[in-house]
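**Student:** Please find the structures below.
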Structure I
Amino acid sequence: MNIEEKEEVSFDLVLREAEEMDKQELFRPEVVEKILDTIKDKVKEFEPDLTTAKGRKEIAYIANKVARSKTFLDGIGKNVVSEWKAKAKDVDDQRKHIRDTLDAMKEYVRKPLTEWENEEKERQEKINNRILEIKAYSDLAMYENLTAIEIKEKLEDVNAIEIDDSFGDNKTTAQNEKENSISALEKLITDKAKHEKEQAELAELRKEKEEREKKEAEEKAEAERKAQEEKIRKEAEEKAKIEAEQKAKEAIAKVEAEKQEILRKQEEEKANADAAQKQKEEEERKRIANESHRSSIEDQAIVSLVNSCGDFVNIRISKEVIKAISENKIKNVSINY
């Protein structure tokens, strides 16, 4: 027999014993620990060998057997829990049936009392609300913007409230609240009337003061208006006087400027005429000097030409030649003046 066959017998024996046991007995803590200790002992007996393929295979085999033991035992436990849950559900269903039936029976028995209690509660709430309405009349803040006459109407409403047996055990409370509200409203009416009288007197004084101040302001404004008009009139007269004087000065200045401009132009024209005359005279002087100089040079040229050419050129011909040269009629020949 090899290792697999030996271990198969050992593990199967443990699991078979577990399967044959009573399920409630099986999952007692001490029994579970005993089974786990047995499997632990079987595992401890095994000596792993990692040096050979066979040894590594045997390690995987033992680990697989432990895992299968877990699955097997957990499966048994799961089945036991399922059976217990089914039985628990049956018990819970019957418990619900018992509760529902007896609750309905309790409500049936108590229904008349419950209805009476509800009616009594509703009646008491109505009484409480009526008392709160009476008490609300004593809340003076709600009358802040009302006049004394309007508050008297509220007092009449309170006096009209009848405190009778419909208030039940709260009749005394309702009566006390009514009296409190009446007392508060009567005091408030007195205070309001006094305050309104004082306010009316103050309003009359303010009105008289405003009318007096208005009249004084109008008189002051009228006086200021007249003073302003007089000031404006004087300023206008002063301005007109200044403008007239300014215009007169400007007119005199304009005439003087025009006079100066005429004199300036006359002097300028005279200076221009003098300059033109001087220029004309200078030009004439230069012209005469130039003509004299040219004539002298030309005469010298004529004499030189006659002397140089002898019998071939006379004075008349020499003059014509020199004239032609001076007028640039003979190319490449000129006279140095």
Structure II
Amino acid sequence: MKVLLVHYSSAEPGVAGGAESALRDQRKALELLGHEVTPCFEHPANVSIGYDLIHFHTVHIQLGLGVLEWAQKKGVPHCLSLHDYWPFCFDGRMLLAAGDQSCAAVSGVCDGVCQHHPSNSHVRDLINRSPTVTFNPYSAEIFERNGIHISKVIPHGIDTGFFRPDPSKRVPGSIITVTAWPSAATKGMHILNRALKEARLKARCVSGVPREQVRDELQTADIFVAPSCYEETFCLTVAEALACGCAVIGSAVAGIRYQVERARCGILFENRTSVQLAQALTELANDPVRCREMGTTARAYMETHGTLERMGRDYEAFYGELV
């Protein structure tokens, strides 16, 4: 099958965020199964090569929703991945203010009270005319409750041969977090800083580096922390930490909650609650045996459920339905 992956940005990891890394992982997953995959960062009408299906990723930024409307009118087999909640939330993260308060849409439906304006009904109608993908069932439920149909839930897979444990590098008791946007309140570094102060511990924050360096840093860590303050649709760094054999402490937001619950190798804390995070950090920092056991369980989970091949097979089956 010939697949066109359309996204607004070609930025490299270390400069861009999780969506760009996920796009590269998806390409590799499909190519491993023998499919021909072409990334596209412009209007697909300008592409001269042939393709069987277009997979749109984040297109509303820069490219605009006209590309989706074009595919619908042309009758081109296609689907759209939803990396955040922009189809019904202009901000995309369901926040009231500065990343420190969630809006009504998280547990109910959008009430129009937010720091931005809700997306209009035209956007929802347009999205609902296309097959859609998101990455965990908790986010899928939020989308559906707020009027966005989800056709398929396909969790991200990663290169578990690249992201792997290296016991020779492990530093007992070491704590790490990884984020492309450490200054954004949505990523929860202020919550982590408070928790570290309360627990009298230290952690390293890795940001703006190539994925090779992210892997090298993860291989040194006993504990990985994901303190996000909004309902992440996945959080790729959690998957990478699990694959490297880290025990994970994460906020109980959609994508992080899904991975930690499924892998059964970490601790969840209530979103934005630094006291609970401090307790979890203290608990694991004082129990190296439990950290190692969690890390072993994490790696085993990723080898079974978090591989590129598993993700590729899921997309292969979904594309078959669309074509």
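**Student:** To which of I, II does the computed value 142, 84, 15 (semi-axes √(5λ) of the Cα gyration tensor in Å) belong?
**Tutor:** Values: I: 142, 84, 15; II: 33, 24, 16.
The value was obtained from structure I.
**Student:** Work out distance in nm of label points 7 Å out along Cα→Cβ at positions 49 and 273 for each of structures I, II, then name the structure with the largest result.
**Tutor:** The structure with the largest value is I.
**Student:** Let me ask something additional. Given 0.45 as the derived value for FRET efficiency 1/(1 + (r/R0)^6) of positions 201 and 225 (r between Cβ atoms, R0 = 35 Å, to 0.05), which of the supplied structures I, II does it correspond to? Spell out each step's value before the answer.
**Tutor:** Details: I: 0.45; II: 1.00.
For FRET efficiency 1/(1 + (r/R0)^6) of positions 201 and 225 (r between Cβ atoms, R0 = 35 Å, to 0.05), the value 0.45 is produced by structure I.
**Student:** A value of 3.2 was derived for distance in nm of label points 7 Å out along Cα→Cβ at positions 257 and 289; which structure in I, II was it taken from? Mind showing how you got there, number by number?
**Tutor:** Working: I: 4.6; II: 3.2.
For distance in nm of label points 7 Å out along Cα→Cβ at positions 257 and 289, the value 3.2 is produced by structure II.
**Student:** While we're on this one: Determine which structure produced the value 19 for relative contact order in percent (Cα under 8 Å, 6 or more apart), calculated from the coordinates; the candidates are I, II. Please report the intermediate quantities before stating the final value.
**Tutor:** On the way: I: 9; II: 19.
Derived from the structure labelled II.
**Student:** Starting from the value 8.3: which structure in I, II was distance in nm of label points 7 Å out along Cα→Cβ at positions 25 and 161 calculated from? Mind showing how you got there, number by number?
**Tutor:** On the way: I: 8.3; II: 1.7.
Only structure I yields this read-out.
**Student:** Here's a follow-up. Taking mean projected area of the Cα convex hull in nm², for residues 105-264 alone as the criterion, which structure among I, II has the greatest value? All intermediate terms of the calculation are to be shown ahead of the outcome.
**Tutor:** Values: I: 26.8; II: 10.9.
Checked I, II; max of mean projected area of the Cα convex hull in nm², for residues 105-264 alone sits with I.
**Student:** Matching task: -0.43, -0.57, -0.62 is the computed value of log10 I(q)/I(0) by the Debye sum over Cα atoms at q = 0.12, 0.15, 0.16 Å⁻¹, for residues 33-88 alone. Pick the structure from I, II.
**Tutor:** Numbers: I: -0.43, -0.57, -0.62; II: -0.29, -0.45, -0.51.
Structure I accounts for this read-out.
**Student:** Matching task: -11500 is the computed value of helix-only ellipticity at 222 nm (-39500 (n - 2.57) for each DSSP H run of 4 or more, over all residues; to 500). Pick the structure from I, II. Write out the running numbers ahead of the final one.
**Tutor:** Values: I: -31500; II: -11500.
The read-out was computed on structure II.
**Student:** Comparing mean count of other Cβ atoms within 10 Å over residues 153-160 across I, II, which structure shows the greatest value? Walk me through the intermediate numbers first.
**Tutor:** On the way: I: 13.1; II: 20.8.
If we compare mean count of other Cβ atoms within 10 Å over residues 153-160 over I, II, the biggest value is for II.
Laboratory data are not the source of any read-out in this text; all were calculated from the coordinates shown. Since this is a predicted model, take the numbers as computed values, not measurements. Cβ atoms are built from the backbone, for glycine too; each structure is taken alone.
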